[in-house]
1. Thinking of P, Q, which structure, once distance in nm of label points 7 Å out along Cα→Cβ at positions 30 and 110 is computed, gives back 1.7?
2. For distance in nm of label points 7 Å out along Cα→Cβ at positions 22 and 38, the calculated result is 4.1, so let me know which of P, Q that is.
3. Out of P, Q, choose the structure whose coordinates give distance in nm of label points 7 Å out along Cα→Cβ at positions 62 and 94 equal to 0.5 when calculated.
4. Tell me which structure, out of P, Q, gives 12.6 once mean count of other Cβ atoms within 10 Å over residues 54-61 is calculated.
5. Where does the value -10000 come from, among P, Q, when helix-only ellipticity at 222 nm (-39500 (n - 2.57) for each DSSP H run of 4 or more, over all residues; to 500) is the thing being computed?
6. Match the computed value 30 of relative contact order in percent (Cα under 8 Å, 6 or more apart) to one of the structures P, Q, and report its label.
7. Hey, volume of the Cα convex hull per residue in Å³ derived from one of P, Q reads 138; which structure?
8. Given that mean count of other Cβ atoms within 10 Å over residues 14-21, derived from a single structure, equals 13.8, which label among P, Q identifies that structure?
Structure P
Amino acid sequence: MSSLPRVFFVCIGNAGRSQMAQAFYERRGGVARSAGSRPEREVHPQVAEAMREVGISLDGRRPRGIEPEDVEWAEIVVTMGCGDVCPVLPGRRYLDWNLPDPVVMPLEEVRVLRDDIERRVEKI
């Protein structure tokens, strides 16, 4: 059992930022979930490529919507641009990471975002 807190990463499409954060947190040994306020059909290809470059496969991961039980499950909720639709429950710790959506970013910019997310995840 991990001594790290359970973390729920939330963004808009659950196809970039929150997927990367969840994968980095899991690689660290933590237990995490991710979701989006308006889930996309698939993880952005440039995000999957950037993660492959650091040895993490996002194959098989599918964007999904926010469920109330995810917030109840989490000890920490990290929001990344989902605005007012991000769920709020008393007693949870919330972190808001103001990060750009990688949906239209070229791979070079996604790499910079990926590295920023990895640094932030290490501080949880």
Structure Q
Amino acid sequence: MPNDATPMEGAPLIKPSTTDHPLYDTVVEACRTVYDPEIPVNIYDLGLVYTIDITPEAEVNVVMTLTAPGCPVAGEMPGWVADAVEPLPGVKQVNVEITWDPPWGMDMMSDEAKLELGFM
């Protein structure tokens, strides 16, 4: 008997980004200007930005996480990301959402971030 409890089996935990949108690389670079104050690496290379979804109308939706639920800047970080992305030419609107699923792990960091933090 098939297990009906997992209808999303095989679906990615993290929604894919809109990498083919002309604004994508600029938005990534803007995210790289935002730092977790406790870690000397930007949030993008830390792997905290899960999804950058850009609509055809140039509305940017960022789904991100934090290193820990008790992060002291949890309430401020989405605003920092929105402040970095919103002024970009062509961006109509920015929405930043925090998620805890999946939880962040050190394996989500870029090799550059691991090197910077001495994990490589």
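Quick note: the coordinates plus some simple rules give every number you see, no bench work behind them. Keep in mind that this is a model prediction, so the values were computed, not measured. Cβ atoms are built from the backbone, for glycine too; each structure is taken alone.
1. This value belongs to structure Q.
2. Source structure for this number: Q.
3. Q
4. P
5. This value belongs to structure P.
6. Working through the options, I get structure P.
7. Q
8. Answer by label: Q.
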